[in-house]
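Please go over the structures that come below.
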Structure I
Amino acid sequence: MARRLAASGEEMRAASRHLAGTDAGRIGTAHLASRCEDFADSWDYGFGRLSDLTEGIGEVATNAAEALDQADADLENAARELRSRDGQGS
């Protein structure tokens, strides 16, 4: 999941960079070009924020998975110790 989120964030950044390099003046009237440039700026800002958020969520997911793995290992060790102490072996 974390890798997918990181990949999505990179795809958003790439799309934003591509859009930033377009020439809105080739679209039509000056008014339309201006509106397209405004949209591109908003898109760039919004995608930048989404990209940052997906990166942060990916880090949280990775940390949560690592913590869960550690808790699982700790629980398994504790259960093994209890069985050993009670004479049940492993």
Structure II
Amino acid sequence: MSELRVDGEMTIYRATEVAQTLFDAVRAQTGDVGLDMSDVTEFDTAGLQLVLMARRMVEASGNRLEVVQPSECVLEVLKLCNVALNNSEAQAAS
């Protein structure tokens, strides 16, 4: 699994900038992708949409994207929206 790191704000205010960088990085990967979000300082539903779109891109090539080490703000939004983006969350939800 190759790992990509996202840091700083993933909010509506930076969505265009983050989308360009994230999607370019995802397109360059082959195989499964681990998205390290441990240094994300702000995260809202726009950030969640970007991660979900990145996951779709990876899955379209027959691979998977998993969020690894999500920061507290990422965990809060994932929990609030009832979204599992890693294997341990998916197993806990079932």
Structure III
Amino acid sequence: MEKVMGMFSEELREMDRNTVQYMIDEMQATIDAQSAALEEEKKRHEEEQKRNKEENNKLQELIAAQAAALDKAMKRIEELERKNGSEPVK
């Protein structure tokens, strides 16, 4: 009977080891999947940041060009007002 119980106990220990290993393998698979998803999300975020930065640079260039055009137009208006002797526009 002790021999049978010993064999039974050894089998239970082996099942416990297998169960623990299975749980570790499952957790590792979950970690790997989450890591891959996180890496993909990071890549998308970096690409979006790059697009936003490029768009921001284009808008800054447009603003600078419009400011220069406005400044040029204001100077031309002042010049014409001086020639005509009228009051300057504010």
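Given 10.4, 30 as the derived value for Rg and Dmax of the Cα atoms in Å, for residues 9-56 alone, which of the supplied structures I, II, III does it correspond to? Derived from II, not from the others. Figure out for me which of the structures I, II, III the number 12.2, 35 belongs to, where Rg and Dmax of the Cα atoms in Å was derived from the coordinates. Checking each candidate, the match is II. When helix-only ellipticity at 222 nm (-39500 (n - 2.57) for each DSSP H run of 4 or more, over all residues; to 500) is calculated, the result is -30500; to which of the structures I, II, III does this value belong? Traced to structure I.
Where does the value 17.4 come from, among I, II, III, when mean count of other Cβ atoms within 10 Å over residues 41-48 is the thing being computed?
So the calculation was done on II.
No lab work stands behind these numbers, since they all come straight from the coordinates. Worth saying up front: this structure is predicted, and the values here are computed from it rather than measured. Cβ atoms are built from the backbone, for glycine too; each structure is taken alone.
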